[in-house]
Structure I
Amino acid sequence: MKKIGLFLIAILMIAGSAMASEKMAYVEVQRVLETSEPGKTALGQLTKRFEDMREELDKERASLEEMREELQKQSLVLSQDAQQDLENQLRRKVGEFQEMFQAYQARMQQEEQTLSEPIIDLLFDIINDFGEENDYKIIFDAQSSGIIYASEALNITDQIIEKLNKEWADRN
């Protein structure tokens with residue numbers, strides 16, 4: 001029985017030392033998307049596309065605030081029916097504002113996905129190629145992998161950003 005236990009321990013130690021010699025790395029994918037040239041360009045396009053929406057939402061929000069203030073000012077002088085009508089109008093406008101906000105939010109998420117999809121596809125191709133060229137056995141996404149600690153020496157994010165910027169520039 002002791003021989004089997006020692007044998008299993010020896011196998012685990014050998015497997016562990018073999019795994020330790022394999023090359024591993026991680027990439028901060030979110031940082032790549034935020035700081036690379038294609039990521040910055042996409043964010044700029046997204047911001048520009050939704051500037052008008054933000055202005056419209058700000059106007060509607062100001063209008064709602066004005067309506068609230070007016071209701072508060074006139075609450076003592078209005079009849080109960082008139083006050084009820086104004087409160088109903090305010091509730092209706094708040095509902096419309098919320099619907100508008102949700103529609104804009106959904107549209108913005110769709111636009112973000114549309115703009116980022118080709119960047120992400122290229123990024124993953126670059127990471128795969130980089131891994132094969134440099135004999136990495138595994139490359140993690142730092143954010144979604146659940147990595148709590150990893151040596152900065154394993155971080156290849158800057159190299160990936162450099163390659164992504166170059167390939168994106170070559171394509172455009």
Structure II
Amino acid sequence: MSDDRKEASPREALARVEAALYASGRPLAAAELAKVIGTASERKAVAAAREAARAVNSTLNAVEVVEYPGQRFAMQLKAEYVNVARRFATRPLLTKAALKTLSYIAYFQPLSAGELVLRRSSAAYQHLKELEEVGFVAAEREGRTRVYRTTGRFAEYFGLSGEVSSMKRQLEGRTLALR
């Protein structure tokens with residue numbers, strides 16, 4: 001993993017700028033980009049952002065990097081593709097209720113369906129179905145009940161440890177754990 005405190009090579013600076021613009025969802029100022037590439041020089045940051053704009057704008061068809069007044073840069077969809085993307089962007093992977101159920105499972109696992117319903121209501125059954133479909137939880141039979149645990153796919157998707165006690169500490173650190 002790269003260290004943001006050390007000044008990046010030109011190629012690494014370009015990659016860091018692209019990553020920051022992609023993830024931010026908003027225009028970034030030259031000062032912010034300078035920190036990303038590990039330099040105090042806003043001039044170098046602007047040069048890297050303009051190079052990223054040239055690379056992205058000449059390669060991609062629906063995405064562009066735009067420079068706004070005040071040396072601010074943003075990665076965005078070209079206007080003509082916004083309606084195409086909107087059809088897909090409005091449908092999240094999981095509902096907020098299913099995410100809350102997932103957080104209960106992640107923190108209190110292993111968790112039986114009965115315990116989950118007591119904590120989350122009978123809607124948890126539908127959430128469990130959704131969570132199994134996307135591969136974030138798996139069930140095991142223990143007698144007459146099913147016990148749920150998160151999967152490796154869940155840990156990978158959310159950038160968490162696959163080991164349960166470490167995952168719980170990470171969730172607490174991110175304030176994702178339920179109080």
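Every number here is computed from the coordinates shown, using simple stated rules; none is lab data. Just so we're clear, the structure is a prediction, and the values are computed from it rather than from any experiment. Cβ atoms are built from the backbone, for glycine too; each structure is taken alone.
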statement: Note: Cα extents along the principal axes in Å, for residues 52-115 alone at 53, 17, 10, derived from one of structures I, II, originates from structure I
query: Hey, Cα extents along the principal axes in Å derived from one of I, II reads 93, 55, 22; which structure?
result: I
message: Quick check for you: by mean count of other Cβ atoms within 10 Å over residues 44-51, which of I, II is greatest?
response: II
field: When distance in nm of label points 7 Å out along Cα→Cβ at positions 84 and 132 is computed for each of I, II, the largest belongs to
entry: I
- line: Comparing I, II on distance in nm of label points 7 Å out along Cα→Cβ at positions 36 and 92, the highest sits with I
Which of I, II yields 49 [relative contact order in percent (Cα under 8 Å, 6 or more apart), calculated]: I
message: Out of I, II, which has the highest value for mean count of other Cβ atoms within 10 Å over residues 68-75?
response: II
query: Which structure, out of I, II, was helix-only ellipticity at 222 nm (-39500 (n - 2.57) for each DSSP H run of 4 or more, over all residues; to 500) derived from, given a value of -27000?
result: I
